[in-house]
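Colleague: Below are structures written as structure tokens.
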Structure I
């Protein structure tokens, strides 16, 4: 049987300008395509491909989308042609059912980790409900747990039988499946689907992701979708990521998962891990950095109007007149920002005699500031604040231009910057230790939980001072505070601010969450520096004899060695620990072992939980 030609497919997918001559009933294009599809079904001439879906917080593969391809030498190779042809000749249900079987079998055969996003049309769910149990039985035969399978709804049409669809989804959820909506934003019915079905995942259509780093309107759409996702308790997946800039921007926005050619192409035998460079990029950039809340200029990004250098001053004046809240308009030439027009400056000049008549038709570049503040989206808010304080005051009034790789993204305002920094300071002060100003218990626990949720391996280091109470009794609480502050400074200096996190539990107890590869070298440096520095807080007599005497609770004179620092470290593999409570207990046990050694000491627990 021959493969369907392009001529035959024209009948199934007619072009209004194309005429197809009639054929005999037995050899009509529809019959040929029907026969071809029957052969594909009977001989299972379908190939399953898998494209990874990545957790953007840590660069780990969380699952795969199962894709299908028809015979490679046929116009039915492309899935869009395959399913449209099947729909035209009444074989859609059989083809879709076979596709699911092929994808499931291949997924199980490859032993791929994580979840499988299985494409299913809503029509199939509502019209073939008798196969619910059959699908579940087949998945169990392949030893695939239903909670690893995500039903990805792929068909978009103007209307659905929503009550029937909700019932079908409820039935699948009862069996353990979860639900995703594909191509959100592609069809006008997507938002109602989201509202009606309350999926666990929504996939943002690639149209909004590709070029998002250069299109403020797309950025605002995606930001709104992400906000809706957070408010409705589902997780967003950005489809179609094809560049590093797109990847880092969607991660910075807080989107949970990503998919696209930059992360991995569809393949019959896909990799089980990202390329090392991409994974390292995700771990080091964007989102919540090592300092629990590393906020960047991208947080302040606002979409708004911009003009080209050819825009007239009169047109810019009209834009300001139409929007009283518009304070500045950037001038962008072929994607690159070249200046900024201030509302006050333009209106002030137009108010002068004859200026509107003389300059109204001229280029807006005459009125623009050619040296505005331009910052990259990855610049931290602290660094941005420093630039504004050190620069001209007009930057605070007019705002600043935000770019990605030098290309225009949007604007930020001084008001938003001040508000965000103020909120960060309030939050930090609320939970900071008043003596060292380091994060206290709440942010420590939040950061541990975030690392666990992100699946990021790290080393928890519990830091405690030995013989500190008798020192406090003899030298007084003020000198005791000096020792604690010294300890905090030494520990902070040993941390990489981009990767490590330090917190002050209280009293003389600290914790460091190391993600630096050379964490052990850093610990040894801490012990050496502490030993060299702490002796300056003792009298010469106590330094000479290596300790001091004080009475214990029974009134007996007891000799105590000089204050020392004990570090107990435990390696954390997220799959072995579930909460910050478990990690706190493990680190405390390691610290207890370290304190058994006299002097400054380091103990590393290299066994797993309960070892």
Structure II
């Protein structure tokens, strides 16, 4: 056994060495400082193929994560398919980061009309970079592609508006689009505590001059993030105990607790106009960070630029899982094959080869999407698919989910629970300090028996039900407090009887498994406006609506449709005091228990509306 493991280790080691050797033997590396229109220079690492028998297109990635370290590491680890195809690779520290001059601004707002050299943004820096590369690299064919994942995906998306004629293909992958509504640090105004805290504890440290040194990660002193953040207390204690006012963007997060101009300026979706390049937006159904950004970047570009080649690719992936993993599984959920490899070979490489090298007949559809449950890819000419019917999953008395509306004669008007912010519902059963990727599909049985979690469940399905597109939440609630969070989760409950389990799937732990498909939160005070919050009136029936990100999933025959509802989800999201206050400056005494009610009557029928696909799609 030990010998076999040794052989496996050596094989993996030599494979990694071969990839590094290929890059080193087939490319030359150079560093350049590329001038921008305002005089700042941006540090760039450039890899050029040694083979001069042909001219090569440029693949540019603009990053805030240290180009000196990031470039070779990522090429060897994630993009060997592109390295072996041979492009000119350029990795650039964005303005104000690491070895680049200028001031760094998080999600730098776009300037649609630039009136002077000082009006710089990510589109102008992209234009100036491409202009320099085209004019100074000797072995380029004059075509440029732009790509990146997460924050680099944001830079790629903003680069679509550079309008440089040499830019012919852009792939924003998990791009940030709106940091208050649906990406990263807020969902519907609720603050994603561990993600923001951990990220800015290192990324938010102010550099002392040009440097290639990456700040160390924050040391929590424990693996128990639930206990760490609960012991930290109210949000204001983060500065008092740990940051001491030295993380500028954390201070901005604490100062801008509503969807004010600060956040509105950082909404990228309002700007995607007059795009000339081909665009392929990529995202993961189970991306805990930027699923919203991928879906809505694609939709915004599609709405404003009907004439260009613009496609959406969505697979069963975590954040960047299309190249950062085989994509065969996530947590306990199996996807029936190496979906990451499929993406690399059949989607990403053909896209860049076609537009940058003119090779191959590109046959990519409007949307290339993976259907979970059935575990199969689909080529669709429209997303969401048009052949569907809006269907409501109604929440009934006696903890039932039904396609039928509650009757007028139902005597039970509401379900009730006590929400205690001092004993919040955990978001994962794992002991961790971060927002772990597996929570997006995690078995929800670890919270389904808690008294502060409402659980509604259908009868076993008599046939498969496939849903595709966004999920519209409409719930009727009341709280004894003056503010409250409302978490809604759509779950695929697997059969309880092992004999009814799908053919070839005999893992006992999957019997009765409650697979999270989609879950999100609405902060009650933002129910009518993100700009102008307002308190909830104690014990008054209130309608709450919001939209959860798209899904593409089949509930198999004999499975059940489950919905869970609760008011804390910790520490994934910060605790709502359940009292109408500025949560970012709240005191411990502000946190109160509240009685929460969910109504399910004929006139106030709480439901989730989905799009159910018709047969033969």
Structure III
């Protein structure tokens, strides 16, 4: 039985294909259109997924949409009626869109699917899952557990914002939920907006800014904004928020409570913003810990599965694991709405009796390497068409040359194998650097990624060496756990360094691997396994042989405002318009100094930076 899952029309549209329960392919639409967080119908992602097994839409048994539009419309309409006449402008803009397409989504989806070619029976083959059902299915079914507690947390689906449940064998039962407008995701996004970052994309920045501050406002948040019970259930005081009216996240009462208007995006963060970031991060962790402790008590399970946008808060995830209520934790790597496409397909597969589920080790996601890949011949043709100068090497020589470049302090664009599904680069579409360099974080942020200097970078480490370098004794293949750098690798700070505050903390060298050690001595860790990514594992082994260090800086192969690269053309474009020193695409090695920019076509060289 083949099932195609689809998420679309809010943000991060995606498609995923199952064949008898096996995940064949999955990808976000943004990677093909080059529009970050593209919300449109994922026609390119669907075409890719169908192309992997080489089938037409006719050969698909079911197409499943990741949420139920009528329930979502009900929530929007009831919300507007509850706050009217406030929010009329937002309502007047949204309603024509709903009445034209979204409310009649079945018809629209049928039309878009039919446009892909062949015939498609909308009445018989198109199904709809609920939003948090999709998240829960994406969390449990690919996990390595036969039984696990399940927690999903995000902004909002149809009505639910948080659900808890229990997965056993081939079933997931959701038993409790918190409903809109009370939402941990929206609470975090309100602070994201207030601190001058973009909602649905800037939450990572808030999490990265938090360690620069102190949680001075945490008690104020708990006293005034959110009432949290012992079991983690919560209610927001809506008099401080504006998102019900649909115009903005916060109002003047919120601004007065925290001492001023929202930060403008072009202004540098001040100590106030850093302390607010630390405060909402602390409150989020407390709520998540109370939820997971209650869930452990209710289910008796020692395993926990997470999904939903809040599950991408890897700092909170790390604290849940260290809390000890659960022995094992598994987080869906595409935890946000893109992963809903996969979850919707998995939910239908198991509800229709798709056979006995046999959990896989390490899991069923194939390392999340589920996107397009390109043969050496395809890469060579792309580079040749662009007039690029490259050297083609045998595989062992590619590894040796790349490791030596990294050891020499060069920045490498690494384009290998199938593209990752989800927001993290995991060694297939990555920019790599030497973590031992005290200047690498600044170089990558300012000269390559062209983003805020305070943002940390993640380490990739050989799984077999992880415990020697980090306080982590479990797998973290998807870069979704934060843990401290091992005490033995840390460097004591001086009294003068301890006196530094804010962004000045960046000047402190805290460990043997300063480029991936955040200001609180933590790191967002990716453990690299030979079984799922042999080429990247071999590169880390060679770098360790040369330097004694089994760790690399790993950040996504893109610049600010652009999705992660998908094709060889995307990789070359990013390489040519940034200070990346070396591009390694398949067996081809390109050095920046050897390129002649005048030979690169305009459509490849221009327009990639915001």
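Colleague: Given a computed value of 0.30 for FRET efficiency 1/(1 + (r/R0)^6) of positions 140 and 324 (r between Cβ atoms, R0 = 25 Å, to 0.05), which structure among I, II, III does it belong to?
Modeller: It traces back to II.
Colleague: Of the structures labelled I, II, III, which one yields 26.2 when mean projected area of the Cα convex hull in nm² is computed from its coordinates?
Modeller: III
Colleague: Quick check on the output: -13000 is helix-only ellipticity at 222 nm (-39500 (n - 2.57) for each DSSP H run of 4 or more, over all residues; to 500), derived from one of I, II, III. Which one produced it?
Modeller: Attributed to the structure labelled I.
Laboratory data are not the source of any read-out in this text; all were calculated from the coordinates shown. Everything numeric here is computed off the predicted structure, so don't read it as measured data. Cβ atoms are built from the backbone, for glycine too; each structure is taken alone.
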